[in-house]
Structure 1
Amino acid sequence: MLQYLKKLIFFSFLLFIADVFALPTFINGKAIRGSGLLVRLSTYTDQISFQESLLDLEEIKSDELFQLGFEIADIQEVFLNIGNQSFSFYAQAGKSYHLTIDNIEVLPKSALAEQNPLHIVWNEKNELNEVIDNFNYEFGDFLETNFIALYKNRDAKLLGVFEQEIEKKRSETKSLSEHELAFFKDYIAYQFADLKYASQTVSDKTLGETYFQNKPVLYNNSSYMLFFQHYFNQYFSSGKRTINYHEFVDLMRAQKNLAQLMDFVGKDPVLVQERLRELVLLNALKEIYYNKDFDSVKVGSLIKSIALQSKFQEHKKIGVAVLNQLTALKTGMLAPSLELKSTTGTVKNLTNYKGKYVYLFFISDNCQACEQDLSAIRMLNEKYRNDIAFVSVLVNYTKNGQNKLSQLPNTPWDKLLFANDFNMLNTYKVRSFPLYILLDREGKILLYPAKKPHEDIDRFFDYLIQRDKAKSAKPDELFR
């Protein structure tokens, strides 16, 4: 297992340095009322694992200006974030973008409260995003107006007329570069493919032959990948393809290798192209990892084989990300490394708590629920502190990372400042606050997520402590 992980890390490094075609790209912006806040830019490493990757972050200056710099190799969807607000757009390698953000919401009442997306005003023409936004608006309006005709009556003629109208408008678009135009054309095509699939106005067989068979795999086109996910969803078990589910189960139980499974999947005429076939297999293996009909160890081993042996660099990268996604926070796995400075100035990591259970919780100072939980945590800490280390990670989206919860009295446990370590938040999949995690005495995941303080977590604490005492007791002590 350790050798596998070393190889995966090595291949990840090779993939990183091999991206020689990446070009520097810049965003110059003004964030009204955003002075002192952090603006960050992220993207997905791929659209199979959807693992988020931080591209850059910057404190917004006193004059409300900021600049972000990053490298990408192609047109790619990126996400601009301030606090819990976000905005996505398509960035093209080598370009500079100038924009203004005019609706920042500071410190919402709850981290779980719905917030408006960031509103972006482009300070100069941004043709690609403009035509995509216009198309999305027109496409959404058509779908809303004709929902019954499409999904109940399956009016293929109506859809065909609309598709022709859109194609005519696209062909008249003159402001895009050749590369942008090709991206936009594919974006439109696969949006329509997805609608045809959802409304069943075109057969699955025809859609597969038209949009996938012997067609390039468009890893960075979100429209293509959305249709890919829908079309190949539950690939082995849906019964919609030429693949027999029970035959596949038998092959997996017979410990067949990757090459044999690739041959088996190749029975599907849509998957004559090796690149697409392997991507479909990789996505399907991810889907069945937790399926009780399959051995997760064997499934994981096959994903590792793709990550290590695939001739397609994109699939090696995706394989590593999928493995990390499936195993990083799984019960029994070592918790991801965490090293942060505490409010007392001492650097802490999880090894400092070895020998105790760890009740790790991520909280934010713009979260009312977090503050309300503190009284229950105080009581739990008082009762269980000899066996359980209570450790909070305080999240604040400003440069100094100071959190008002760190100043509250009667919080006698380690309080760690996340110090803008967004990769750490992504690793622990912190999507909302509060998030609670319970680790065992060796630093392995016991519960993810764990129950909250007011959800009878103390009963589980009692069980763990009593179980440990029973294990360590001498035989004659058990009968006293």
Structure 2
Amino acid sequence: MILNPEKIRRALFLLPGPYVYEDRCQSYIGKGSFFRYREPVEEMYAAGVLGDLGVTCRIVHAAPERLSKGGIEKIIGAFAPDMVVISSTYPGHVQDLAWAEKIRKILPRAMIITRGGHMGFIDRQDLLKRFSALDGVIRGETEFTLRDFFQSNDKRIPSGFTLRHGDAFEETPDPGLDNDITALPFPARRLLNHRLYRSPVTARPMATISANRGCCHRCVFCPAHKVSGAAVRLRSPESLVREIRECREHWGIRDFFMRGETFTASRTWLKDLCRELKKQAPGVRWLCNARADALDSELAGLMKSAGLCGVSMGAESPDADTLALIRKDLCFEDVRKAVAACRSHGIMTMVYFLMGFLWETREDIVCNIAKAGTLKSDVTEFFFPYPLPGAELYETAKALGLINDRAPLPWSQQAPVFIPQGLSARELMQLRARARRNPAQNIRAARAVLRQATGAREIAAVMTHGFFTAANALLRA
């Protein structure tokens, strides 16, 4: 293994499976899934940091590139990196990390490590024992952990590493979080094929912009406050707009996803961003996530004027008792008002619900599905709660013996881990399929997408690449 950063001149980042490889969102993307592939932001930032330090990088995003096993191996052999970083998700890590053995056969001396949002909360030494071709695990925010490794001036390994030394292991302390995310170099977007990542609303190539990090909320099903910190770290609006302008001028990208665990956390910051967008980047269109209790008509109107075309909100449940139990700190009426505010300004709404908590009955679930329909959101999607490491729900699932770190259920929120008394996994899947097979809902979604289209060419693109493909998947579910 090459452990000296001075000898690592080429690094390859491999995303091998059909997942969203983000620290918080580790969703499975398969047949019938609403989710689409997004730019791999963590890997792009890490490649940007290493590029500034003189390391030549490559990103291999196997699933959207439709690469076969042989195709991936050919790329690795031809590029011949000194270091390979395998991205992994918790639900897919068994399949992801099987690649370590394949890579070791191609690159006997390379440093092979893995990253992922779950790595700070599982038994890393057990992981290294199970995957003997792996040299180490990194945790924390990948770009900062790798930056510290490459900038270390002595032989000590910086925070955030678990390394194998023969039959022994070395584990350094947990890394802290860097507050100045504005100072990071722009992501290495030049390493990607931009046509692979399209807006679900406009079907045009879409870039993902990291707007802020951190979440002050404590929802039991979400690890965001552990993975990204409980304090919200805001990137300057000027930096965001510079990156957007670079995307537009260098690659012709005009559609964006503003990524942030709590994008609407600061009203002042968001207003400043909208003003900068209107002044410096008119004509762009963007999507974002938002908390429903932070959205009103004034803010929705301002965001619309700055290019917002679609917003996603996690309602989780219409039931007040369930919202209290999962510590969502939200009420269903907040969601109703936010949807109405967005619709009044022509903003497409996408609202997500969770079903299948242990205390729910069949009658509860059927009632919640009916109540969700009363929102008349353009898109209403249902998922199962999945116990990601770092979330309180993970500890609950472990205590009940419902999940095994060595073989977690690989379909993430698409299949149930928790089975309420009186129901079976099959019945839960049938209830979800029935909720998603809603003709009125899918017609509403199709109309909302068509309203966003600006001409015949864009309508044709939406029909073949955009949300219509997802709508068809919902109808087939």
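FYI, it's all coordinate maths here, none of it is from the lab. Every value quoted in this text rests on a predicted model; they were computed, and no experiment measured them. Cβ atoms are built from the backbone, for glycine too; each structure is taken alone.
Quick notes on this structure:
- At a computed 0.05 (FRET efficiency 1/(1 + (r/R0)^6) of positions 28 and 196 (r between Cβ atoms, R0 = 25 Å, to 0.05)), which of 1, 2: 1
- For -11000 (helix-only ellipticity at 222 nm (-39500 (n - 2.57) for each DSSP H run of 4 or more, over all residues; to 500), calculated) the corresponding structure among 1, 2: 2
- Computed 81, 65, 47 for Cα extents along the principal axes in Å - originating structure among 1, 2: 1
- Structure from which 18.4 was derived, mean count of other Cβ atoms within 10 Å over residues 284-291, options 1, 2: 1
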